[in-house]
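Read the figures in this text as sums done on the coordinates, not as results from a lab. Bear in mind the structure is a predicted one, so any value in this text is a computation, not a measurement. Cβ atoms are built from the backbone, for glycine too; each structure is taken alone.
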Structure P
């Protein structure tokens with residue numbers, strides 16, 4: 001792989017992003033709202049912070065429900081950005097009529113993916129961490145961010161980026177195939193909020209839903225990051241969760257690459273890769 005090609009993709013996407021300052025501001029503000037909304041909902045239902053904390057303790061193992069939600073919302077916003085960004089970038093290029101030119105350049109799929117992923121990780125991590133610090137300061141949880149446990153939790157989240165990269169390739173393949181990904185994108189984003197336990201522990205889900213939840217790396221990222229930071233239970237235990245996440249890190253990049261390459265070659269043969 002050529003580092004110059006990877007950096008060229010990264011640089012091009014950063015330039016486009018920097019041209020829209022309003023979007024930059026909203027990237028920081030939006031995660032704050034997605035965090036505060038369920039917090040206020042829990043308080044309104046519980047009647048007070050103390051009552052809500054006691055009720056939450058029964059199901060999650062911690063009464064610290066605000067930071068519980070903050071962690072879930074932050075990890076979800078980063079992970080969803082990584083999953084969808086590569087595919088939505090291809091979709092935007094398809095809309096602009098420049099996708100065929102990109103595929104004609106002497107650059108491999110991995111170089112395109114890694115350059116795009118670098119952009120997504122930099123932007124998502126920067127905006128989400130800024131939102132995390134702001135919300136943590138608002139509710140007095142900055143000590144969690146400045147701890148060694150936060151570094152361990154961050155390493156778990158970063159490990160989860162590897163299978164998400166493969167899922168991003170898979171979604172890119174779907175974009176080439178279905179040409180109109182927004183309905184699928186909106187459904188699956190909402191589904192992940194429900195199934196991955198972004199705002200609540202997956203232990204409250206029915207057994208079949210918990211099985212489905214563990215199939216997504218985001219679930220393990222969120223649950224294990226919370227387990228480290230809040231000293232609560234892991235999905236299974238640290239060793240098993242690590243083995244599952246490592247298995248996903250091996251499977252998803254290979255499967256995503258195979259799927260993307262197969263569909264791209266099929267589109268090339270039909271001459272429809274740039275059709276929109």
Structure Q
């Protein structure tokens with residue numbers, strides 16, 4: 001499968017159909033290790049550029065999806081490969097729709113208590129057939145070993161197929177990495193703002209804006225401005241500068257993709 005290099009993070013040229021095939025194959029064994037779907041945008045690659053641990057997590061994910069229309073267009077034009085935008089909110093909607101026939105079960109981990117409760121309610125209203133087996137809003141502090149063990153045991157007891165992890169970047173990525181072997185037979189998806197969208201805290205951009213590549217501008221001027229302004233101004237500028245250096249060959253970081261043991 002073709003891999004695009006964005007500042008040292010390798011992003012897969014992959015479609016939804018190919019992703020579904022992989023998920024269905026992974027879920028055949030509920031006793032195997034869990035698998036990681038990373039949704040990568042310019043903010044993620046910029047953070048990972050100078051964060052060796054985060055870069056290794058992304059390059060070791062089982063699917064590294066392009067979460068951004070510019071990334072998708074680049075892969076299609078430069079690599080001449082088929083590629084869909086794998087943004088966490090869209091992945092969740094696709095999986096919830098597909099669950100009617102595939103029978104996926106879901107667990108929601110992250111967000112504030114009211115946000116994750118509203119997210120569950122919203123999804124159940126939109127998809128009456130969805131099976132959300134549990135939710136958890138962890139405290140905004142590091143968990144003790146005992147607390148983490150209790151949560152892991154609870155998730156394993158419920159045996160969800162899909163675990164949406166909404167702790168924010170990069171905290172959610174670290175959590176997934178730490179639990180790929182603790183949680184058995186699930187697909188862990190770094191879900192970021194998905195909890196805020198479906199939990200009603202902030203409004204998701206209309207579909208035509210998401211497809212245009214200007215969703216970042218919509219979010220920049222939303223009520224979430226104070227939280228995201230640096231991400232969509234300073235961090236985007238850093239990304240563009242370093243990607244230009246990559247294209248000219250002045251500063252080239254090659255992605256070191258690797259596959260973890262089963």
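So the values come out like this:
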item: Rg and Dmax of the Cα atoms in Å, for residues 106-241 alone from the coordinates reads 16.2, 47; which among P, Q; result: Q
item: Among P, Q, structure where mean count of other Cβ atoms within 10 Å over residues 114-121 as derived comes to 18.4; result: Q
item: For distance in nm of label points 7 Å out along Cα→Cβ at positions 82 and 138 computed as 2.5, the structure of P, Q it came from; result: P
item: Given 0.99 for Rg/Rh (Cα atoms, Kirkwood Rh), calculated: source structure among P, Q; result: P
item: Read-out FRET efficiency 1/(1 + (r/R0)^6) of positions 58 and 130 (r between Cβ atoms, R0 = 30 Å, to 0.05), computed value 0.35, structure in P, Q; result: P
item: Read-out helix-only ellipticity at 222 nm (-39500 (n - 2.57) for each DSSP H run of 4 or more, over all residues; to 500), computed value -28000, structure in P, Q; result: P
